Every structure is written in structure tokens, then in C-alpha cells.
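Pasting the structures in now, so scroll down.
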Structure 1
Amino acid sequence: MTVVEREIKLAAPPANALPPLSDPLAGVVAEPEHTEQLLAIYYDTDDLRLTRAGASLRHRNDEGWAVKLPRPGAGDGRLDRATYAFRGEAASPPTEALDMVRALARSAAVRPVARLRTTRRAVRLHTTAGTPIGEVVDDDVTVLGPEGSMSGFRELEFELADEAPEAQAASIVARLRASGAGPPDPTPKIVRALGPRAADPPDVRVPEEAHTVGDVVRAALAGPVERLIAHDPGVRRGEDPEDVHLARVATRRLRAHLRTFAPLVDQTWAEALRDELGWVGRALGAVRDADVLLERLEARVEQLPHADRHAANRLLDRLRVERDQARDELLTTLRSHRYAVLLDRLVDAARQPRLLPRTDREPDADVLRGLVREAWEHLAEAVDALPEHPEDEELHAIRRRAKRARYANEAVEPAFGKPARALARSITDVQDVLGEHQDGVVASEWLRRAAAAVHDEGAAFAAGELVAAERAAADAGRAAWSATWRDTARKKHRTWL
């Protein structure tokens, strides 16, 4: 089960009691206070990889096992996390929970790192109309250390309901502050319990600024590594196809960046990473391609005459099976030791890429411009070499080159800003129109293969209808791409190179 947790945390002096929270003028009703005794055991790696990334793996006596993963914050001191609950014995984390934090732990083992005993006094809140606002909890926390040592702290948590009205929520925070609580502070309990080491940065950080060659390379690698790790749990759960999409894009960007920066980095190191990223990317791609094709064809089926839809869906059942098989293979890949080791290597690459010593005195900006210019020239030369009526595969090859050129621009964007961003956007237009062409080609080919395999007259007829629609889409992309390319190739986009 997944729960989105929205909290406002406030530090509080040890002796203060909760103020009265009912406020008729603000429309807030507080229920009687109730008390719980909680014991939580937190697990992490020896270097606290989970905690430093804003995640946690714990067992608590009242709710069992839970994994908490960070979500983009809402500001105002709020802590937004996705919480996943798991069944399992208290003695050790269940496999499913470990799976969710594998990208953060990678090849390192997890073990108990903290035990927290909490006396919790809780007050539920709702509006006078009965709409839930949330719950304010007053936690007196004891950190149980080795050999019986103890320390402690007190904090207040305002756990907001999904539909909590902002006006009443603000009123409650103001009342807590007036009673002596500190300002909203999103620091989790486990960070306060473990001390300064737990507040250190996560393993992968994207530099806020990048102007030198080294900084640009680090930023270009760190961004996709960070996104691959962030979307790994979602890929494993399979609830949102976007997780697979964004993880796949991360592997593609990394491979492209290692190619773009080839003159600057150790080639043996870079090629080994590219090979392993290709292995993971193929597993992600098989699922993503099936997702895209299925969504596309399901929309096409809805446009068929009603009498043909059932037969068409029999055809798509084959694609659904293929998608499920691809997902099983992807999960096997992600649960392998090989993948965990690759993540370790990617984290190392994001921190400290293996840059070659530079012997030239060329300014860093000129070096970076040269890399983008080379990617652009490869694309332009490939376009110029096309025959008058290119084959589908030749147009697909142009799309791949366009994607590499776009990624090269995006990689140096921290150093050049708007000009690099504008050229990347223009190249994206070419990539998109050729993408529509390629999607139509791929869909047509799959439909032909599927229709030949099912020996179903009704499905074959429906496939023919769908192929006609997909070929029309491919032809539209083919017709549109030349004009799009002419606009992208205008010199004004490249005056900065």
C-alpha cells in the first residue's frame, strides 16, 4: 500500500504541553487527546545512504515495515514523502522492502542503525463541517544507544489530511508556534537521532553551477544518475509508466554524454559504462516500447467501428502478454548483483568522472563548443547524405543523431545557458516529428506480425484498419520533417558555436 505523507514538523521545548487546538473562529474542532507507545528500528547502510538521501527503512510496533521515499517538497517547511507498507517478521526487513531501497543502498548491506522509543500524544482535527484537517502529534523521543546509553528530543508533527483546507492548517501552525514551538523544520526524526553525519549530502548531487570542463562533465553525469536512482523504486512497483520512461531516458542520456565527452575522459572506463548502460537500457526499453505501443494502439482501437473493436483487442492481448514478459525480465535485471554494481560505478562517475589530463591551453568554453559543434556536424552531414526518398530506417537514423545532438547541447547548457537551450529545443522539434514517423512504422510492423500469428480473420481485418491509420501517421511525419529540419538548420540557432 502506498500513502502520500504530508507533514509539518516543529521542534518543541521538553516541558511544553500542547495548546488547546479547537478554534471556533477558525472553524477547527479538536478531538480528545490519545497516547501511544511506539518502538521504531531504523535500517541503513554503514555510511547512511538512505538517510542522507531523505529515505528510510524501518519497523515500528504499531504499523510494521515501512519504506519512506522523498517527494518534491511543498515548501513552508513541509516534509512530503511517499510511504510504502510491507508485511513481514520484525526480525529482518522483507525482500519487497529491500527492493524499494536497492538503488540507494546499491551493493551495500543494510543493518539496524537506530532504535527510537516514542511516547506519542495525538489530537485529531477536523473542520466544523466535518472535513478532516489532519492530526497533531506530540512526540517525546528517546534514542536508545549502545550499552544502554540514551538521548532524546521532542518534536511536534502536523500530519495534514489530503483535503486539509489551507486556512485552517495555517491557523493550527500559528497556534503551535505561539505556544513555544520552533519554526517548521522538515528534518526527519532519524536524522535528528543519528546526528550530523545523517545530515550530510546524498551520494549524488548535481552542481548548482558548472563553467569549467570538469564541472560540466560532472553535472552532465550526475543529473541522469540522480534521476535513474530516483525512479528506480517506481520502476519496480510498476504503478506509473512514466517511471520506466524517465529511467530509460536517464540511461540514454548517460550513454550519450559519455560519447559526447569521449575526448575528455578515459575511453576504457567510458566504454565499459556505456556497455552496461546499454544492457539496462535494453531491459527498460522493452517495457517502455511496449507501453507506448499499447497506449497508442488502444487509442486507435477506440476509433474503429464498434463491430471491429473486440477483434482488435484480441490482437492487443498479445502485446499485453509481451509487455508483461518484458517487465518480468526487467525486474530480474534490476534485482541482479550486476545492476547494483553498475549503480555503484555510476555514483562514482557522477562524483569523480575519469577526466584525462589536459595538455592544451584552449579555453574551457571553446572546448565545450567544439563538442557540441561536432555533434551538430554529424547530424547535418547525415541529413545531407540522405537520398531524395529516404527509407524508413534512414529517417530513424537521423532521429537518433538528432537526439545525440540535442543531448550534447543540454549537457553544456550550464555553461552557455539560453543559446544552448534554444538550439536543443529546435533539435527536439526534428526529433519529435521523426518520432511520430517512427512510431507509426513500428506500430505497422508489429500489427503485421501479430495478425500473421493469430490466424484470426476478424483480428486480421482489424489489424489492416489499424495499419492504414499508422501508415498515415508515418507518412505525415515523413512529409513534415524536411520543413522542420530547414528551420532547425538556420544559422541563427548556432551563432554561439
Structure 2
Amino acid sequence: MANLELFDKSWDVASAPIASVGITPDTLSGRGGLALFSRYLRHVGIFPLLEECFGALRKSGKGLPVGVLLHQLFCFLADGTSRHLVHFDALKRDEGYARGIDTAPEQMASSHQVKRFFGAFGWGRIWMWRRVLRWLFLWRLKLAEPEVVVLGLDTMVLDNDEALKREGCTPTYKKVKGFQPLQMTWGPLIVDALFRGGKKHGNAGEAAGKMVETVVNLIRKRYRPDVPVVLRLDSGFFDKKLLRRFEALGIGYICSGRLEDDIIDMARTADCAAWKQYDNGHQLWQYLEFGAHRPTWKRREWRRAFYTRPVYEGEQQLLEFARPDNILYTNLGQGRAIDTQLAAVGRVDWIEPERIIELYHRRGRDELVHRALKDFRAEELPFHSFQTNAAFYYTILVGFFLFESFKRDVSEEVVPVTAQATRVRREIIDFAAKIVRHSQGVVLKVTAAVWDRLHIERLWERAANPPPFAWA
């Protein structure tokens, strides 16, 4: 009892405990940073393209313009507070949220409007999302102006195992039911994708070859016709027809393959002097280079191959039986057109064995993009229909692309571009703000601590002056 009295006396008048609760007439927002993202979206110039592609989905003048609805969807995805579409009903009643994203409260979408919007998508309109993704890719490609375009191709499992009824949600190789889209990556961005059911493996049908051909032709037509393109793939895409298609396109590739018995025997009987070492600074690898010819290939068809095995894992040396061996196939260094293109941009070393192995090991960064996407939006998709889920999935991809671009164009000084969505939300988006209307206009006010920590004035200026997006 004495301790309690002492505790009560420790409070002074200025820091008295809260005695009651009430309602304020002020317009407040707990997601003040969404104003930056919303401002960025409006100034990038993406919405004219989206209106051109999807404007016809608006069946009546009474409904919301497609651009307004997509703007709210992208902000909803960037916010990440809820993965459920019914959250739109709560947002519709939140005037602070609406003012924070520069939207009139009467134009806020309900969950029913969002569901009807995605239900209106046919496959023709859904495929137009891929067109949008590829145009966004060109936008960033022209900004970066890389001398070599390195692409990755892989599948990503979306775990929807909890779904009782969901069309296309089938068993995957990860032993969960879900979807397994095929995705092409460039650095931290997903530049093209094909939404598929879970049972589809990486190289199912002609999808992989067509996707690579479409993107490569777009790069050469809209960026530079002579730019070297190098593709990284795992063993799920090791197929003679696919490799020939890449070679016909004139691109380079590094693809892991299957460890057949004859290859393992060859490696075991190889002279010790034939093995060389590659040290990436963290791990030591042994590799054996040879010319590979598989029984199903054409008579004079061969490719460079590298049998690799790690010697150390961290600081611990691995015994021979515990080494995870791998084999890589490539057309780099075979005197093809890709070698000439690499030499022209000063990348002659890309045909050297150690450089090829290093390039393939960096493929792990491509898989980090999938992890970042799942952090941006949960894996579960909200609809029963496969077609409707496909439309929602592509909306997520475009929102993710714009979010990654926002990190580079606006918030890079405050949060590293490698930070995933959760950290960006905690540091850039989740702060309190007050929205005040003056004679000179609407003002977003934050505390002095937030102003100084995030350099709000600078972020606000950068959000209004992003690199302009153009698709013509």
C-alpha cells in the first residue's frame, strides 16, 4: 500500500495519468506516410496507362473511375494493415485515411465495389496486366541503363493450404496446396509473370520459352538491340528444346542440371590436377570444367559444363560424402554472338569459369525477390475463382513494382532499398499525422521528431518529382 501511494505521488500535474477518453473533431491519420506514397503514384504518371487498359471495366458513370479504385488498391497494399478486402469498409469510414491518400471520403471504395471490380476481369483484360508490368520494366531499364541485362526465371509457391474451396489451388512440390506462378525477375523487380495452378512445374508447356522470347524482343526493340542478355535458371528448366530456343535468341544462359550417374562417375575418376578452386571470400569451391554432351542431344551438340562442390561451409570443412554437388551448363565462352556482345561492353571476364560460377551463385538474390513479394502481401488469395484470383495477383505485382520504385525514387535516403516492406512500413508509413485545412490549402502536419527523423520536407519534394513514366 505504501509503495502504491509513493507511486501516485511521483506523478506531477503535467504528467497526470489519463482519466477518461473522448472524441476529437480533428482529422487524424495513423498512416501519415501513405501520403508520400499516394503523392508518388499521382506524379509518376502510371494512371493514364491503367485507364487505357482497364477503363472499360467501369460499366456505369455512377461507379468509381478505374484510376481512383486502383490508386486505393495500391495504397491498401502498401499499407499492409490487413490482407482482407473487408478492411475497405473500415477505411471507407476513416476520413483521416481518405484525406491522407488525397481521396474525397465519398470516393472511397467499399469491399463490395472492390470485389465487383475484380469479378469483371476476363482473361483478355488479365493478360493486359502483363503488358503493364513489361512497360514498367522498360521504364526502370531506361533509367538504370545497364550494360548487361541479367534476368532470372523461376516459380514461386503461394501457400493457400487453408482454403477449403479455391479453383486452381492444387498440391505443389512444397507439399502444400496453392498456386505456382512462373515469374521473371530483373534485380529486385518482377518484370513478367504467368499465374498458374500449383501442380504446374517450372517448364510446363511453352510458357517459359515464350516469356523469355517476349521480354528479350521487347528489350532489343525498346531499349538497345545489341545489349547482352544473360539468363539464370535452376534445374527445373534444364531442357534441350528450351536451351536451343535461348541460343536461337542470341542470349546467354547459366542453368543448373541433373547429376546423372555418368557425370558423377566422370567427376570421381577425374585427375586431381584437373580440379580448380574458386573462392568467393566466404566459401571455397572446387570445380571441374568439361564439354558436355547428353545422349538425347544432337550429334555435334555440346555445351560448357562445370561440376562444382563446396569445400567449406562457413569455417567447417565438408567431408566428401556431405558435399552438395552441382552441375552448371552454359553457352558463355563458346564463340557465340553473346560473347561478342559481352566483349563490346567490356565484360570479357564473363566467359571465365570463376565468373560464370559467381554469376550463378548470385541467383540466390533472385529468390529474395519472391520473399520480398510475400512480405509485401500475404500468400493467401481472397477469391474462389481462379480467374478473379489471377486479376488480384497481377494487381499485387504492379503494386509491388511501384512500391519498390518508390523506395528507390523517394525513401532511399531514410531506409535502404534492400529493406523489405515490413521495415519500410514501420519507418516510413506508420506515423501519426494531422490533416488541417487552411486558406492556402490542405496541410499534413507531423511532430517535430518525425519531421527531423524522416526529413519529411525532402521526401515530400521527391515524391512530387519522380522519374516520369512513359509507355509510348
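Just so you know, all these numbers are worked out from the coordinates, no wet-lab data involved. These figures come from a predicted structure and were not determined experimentally. Cβ atoms are built from the backbone, for glycine too; each structure is taken alone.
Taking percent of Cα pairs over 36 Å apart for each of 1, 2, which is largest? Walk me through the numbers on the way to the answer.
Working: 1: 47; 2: 41.
By percent of Cα pairs over 36 Å apart, the leading structure of 1, 2 is 1.
Tell me which structure, out of 1, 2, gives 3.1 once distance in nm of label points 7 Å out along Cα→Cβ at positions 103 and 191 is calculated. Don't skip to the answer; put the middle values down first.
Values: 1: 2.0; 2: 3.1.
This value belongs to structure 2.
Which of the displayed structures (1, 2) returns the greatest value of Rg/Rh (Cα atoms, Kirkwood Rh), for residues 151-214 alone on calculation?
Numbers: 1: 1.14; 2: 1.01.
With respect to Rg/Rh (Cα atoms, Kirkwood Rh), for residues 151-214 alone, the highest-scoring structure among 1, 2 is 1.
Comparing FRET efficiency 1/(1 + (r/R0)^6) of positions 31 and 159 (r between Cβ atoms, R0 = 30 Å, to 0.05) across structures 1, 2, which is largest? Don't jump to the answer; show the numbers that get you there.
On the way: 1: 1.00; 2: 0.65.
If we compare FRET efficiency 1/(1 + (r/R0)^6) of positions 31 and 159 (r between Cβ atoms, R0 = 30 Å, to 0.05) over 1, 2, the biggest value is for 1.
For structures 1, 2, calculate relative contact order in percent (Cα under 8 Å, 6 or more apart) and state which one comes out highest. Walk me through the numbers on the way to the answer.
On the way: 1: 14; 2: 21.
Looking at the calculated values, the largest one is 2.
Taking -19000 as the value of helix-only ellipticity at 222 nm (-39500 (n - 2.57) for each DSSP H run of 4 or more, over all residues; to 500) derived from one of the structures shown (1, 2), identify that structure. Numbers along the way, then the final one.
Working: 1: -19000; 2: -12500.
It was calculated from structure 1.
If you work out FRET efficiency 1/(1 + (r/R0)^6) of positions 95 and 415 (r between Cβ atoms, R0 = 30 Å, to 0.05) for 1, 2, which one comes out largest? Each step should come with its number before you reach the end.
Numbers: 1: 0.10; 2: 0.60.
Largest one: structure 2.
Consider the structures 1, 2: one of them gives 16.6 for mean count of other Cβ atoms within 10 Å over residues 287-294 as calculated from the coordinates. Say which. Working shown, then result.
Working: 1: 19.9; 2: 16.6.
Structure 2 accounts for this read-out.
Thinking only about Kirkwood radius over Cα pairs in Å, for residues 119-350 alone, which of 1, 2 has the largest value?
Details: 1: 22.5; 2: 20.0.
Comparing 1, 2 by Kirkwood radius over Cα pairs in Å, for residues 119-350 alone, the maximum is at 1.
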